[in-house]
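Read-outs: derived from the displayed coordinates by stated rules, not from any lab. Computed from a predicted structure; not experimentally measured. Cβ atoms are built from the backbone, for glycine too; each structure is taken alone.
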Structure I
């Protein structure tokens, strides 16, 4: 936490506070690390342990406040015991039984705002210097349904049953707004998503092509060091350049990203990617024309959500509203197979892929999203392990990885988590295909060595990226195994060639 910070904070009237590189940064350089001001359950959370955030069936309750926990160890974690536990027990506010603990439980809506309010009292200096100036956009949120939602589920609950009328309605709404606009997601060791309020990370401006990468290490101790974030340069960043994070899902097309940012962050993104009708050449929002052979359908005004979309080769026209409906329908189909795994999961996604390849540009976001899942399934599913796959499907996996990387090189360049995972998935089929080609005399020994070296170099690049992930998370654990695999391949290269 005490390492040199490599950024300066500046301000202008258009974007407010923002961060710039204090010196030339190389990809992978640590820019800063910080502890959260507060952290806790996301909005729309199902029933989870208020200590460790694992899913619970609500049969075990904290002996002090009667809210769901896993066990005595969880009820004694400082993040619970020193915060809401004291409030709930003093006010006699007990958790109300629910029929289905896997459904969204509105009782959890108050937890993270409450932790922010209590942290304000525990750490007034941090609040004044780091949190109080954060955007809450109360003026915009007052006419939004979420304001009424927070009024009922957070404000009235805390000031009423919880007897916390020392916190004004305006302050509680401000805290809710600060969390909605500035909080970042983090994963616990069990894979559950929570939200964390990182003051420095929140200063970084949004851009749909981020030049930083952040990783949160969740320890599970429940103390101030529990969810430390480390922010690194994803690419080389020149001195004086703005540091940009992405507040949205980079694989979405412009129409969807801008809609999400407008509704959840209250601003209209005008970044270079959003302003370009081809999305920097990725064609993430582009459709194929159904009226002619070679035309593609592009927005005439990328920063408009109601403009015309026209074919590049014929007179066909549609509009952004119709395109958005197409995107929503495809997303629904993808969501409907989200929990489908095994061979059925592969076939379900390949079916959607085949269905829309005559409708969507090959690099369209939804083709990219499908590829991002398929590269993980091929090689890991029963009956579809790497050793099971025929060359045709090994080539299919290589193709999917390479097509995905072409897009990631532009929208998530450098040391991004998804890029590291994709490179890791690529190296295995490259090795096996090279071995098969050599065994079938399709390539000679020198060519085999070259192909094998290319696969090993791909693994090396994956390791360099994934080792930046916390070892408590799957990507960090994979980095450890991948590093050992790379070491073994390097040391036994000649033997691999001779035994092929």
Structure II
């Protein structure tokens, strides 16, 4: 056999290997093929090709592995059990940029599924090599590596700390200063993932100088970048007053309020979340948000979106209102109550209704004026129906009950209270009767109206335990009227009158 024929055998073998890995990589892009590939033992066939003498075959084999591992945790587990990770980590440091991107993609795909799989990546020494690759001249390599680090860090504080200990944070902050939008975006996302888990991790991100760089990108026209920037600032601000103040000191107000009008729904949501995380800490931070027009901007934002996008804004109004009478009044003046009332009626999800009920309770619990502002929007009957509905979640029932109770205990607006005399269950009724017992002794018009509307008659029909708080309230109301009026409206009085008619002996002249 000639030399040509011998070499031809090798050429055919190379072509076959090339065709195999390219076809597998292509097949792995379609979910319907995954199970068949898995059953055919694709992992064990790809593994030796990671060490192939032809670089393009190596790279394509790695890409195919990444696509498979990305699909589900069984295949990701197979990558770990097949002892493939150490080979990838070794090659990550040695190979060209195309291989590095493909290898980082595999690590990203494996790491995303669970903390256990992410730990397997850490345990094989991948972090140090990944962090070194953050300094690569190729932005695509840096982007792929940042993705992998983010998928490790997002699971828990321990894995985030491992990423921090490997020296990733300063290099990620350099990445957000690079011109490439995709690299900025993923670097901001990883900083957000790290800062999420604890005040200490957030402080590490802050100490590396992240806030100033993130704050400068709030007005970047790229919506996906803005989402990540706002998310990272929110994850920093949520942990403590000090961290929230540091975010505010980067002069994000009033700039961040423009994001509440963004076309991108998730920019709106993340901006609302950031403002919520700042507002929740102290009255002073909430007041700062009010002063910059933040409450009015959030209310407009809630009106312009639906569903989960609304949720952080709803909660933000509740946090602001919870701090003080004046801050709750700022929410009322900005027309927050009618907007929350709309959310309570039209949102289908129980957890959003529950947050809205909580926010309304925080607004209405301060003074009679605050309670009236909630009551006049006809919100109380809606809260009562949500509390009494068997279809409501337990959390929604609890939040609705608390809101009703806190609003009723301050409410002196009787037209809103009177329907509750007829509809409320006993545990709510005592608060309603209690409010009448406080108002009626001091308001003659209200006393007259209470008789003509049927309120006094209804109170006489209430069965209260002798000596109970409810009985005391009823006695206080009855003491506002002449005895014969109370007797007239008491159950059975008409029967007594008829008996007197029956037993009455007419005087015949």
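One of I, II was used to compute Cα Rg over 2.2 N^0.38 Å, and the result was 1.07. Which label is that?
I
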Read-out Rg and Dmax of the Cα atoms in Å, for residues 250-465 alone, computed value 18.5, 62, structure in I, II: II
Distance in nm of label points 7 Å out along Cα→Cβ at positions 202 and 362 from the coordinates reads 4.4; which among I, II: I
Computed 1.9 for distance in nm of label points 7 Å out along Cα→Cβ at positions 330 and 378 - originating structure among I, II: I
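From which structure (I, II) was Rg and Dmax of the Cα atoms in Å, for residues 146-353 alone calculated, if the value obtained is 16.9, 51?
On the way: I: 21.3, 67; II: 16.9, 51.
Going label by label, the one that fits is II.
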FRET efficiency 1/(1 + (r/R0)^6) of positions 26 and 458 (r between Cβ atoms, R0 = 25 Å, to 0.05) - highest-scoring structure of I, II: I
Winner on relative contact order in percent (Cα under 8 Å, 6 or more apart) once structures I, II are ranked, highest first: I
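I, II: which one has helix-only ellipticity at 222 nm (-39500 (n - 2.57) for each DSSP H run of 4 or more, over all residues; to 500), as calculated, at -13000?
I
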For 0.93 (Rg/Rh (Cα atoms, Kirkwood Rh), for residues 138-241 alone, calculated) the corresponding structure among I, II: II
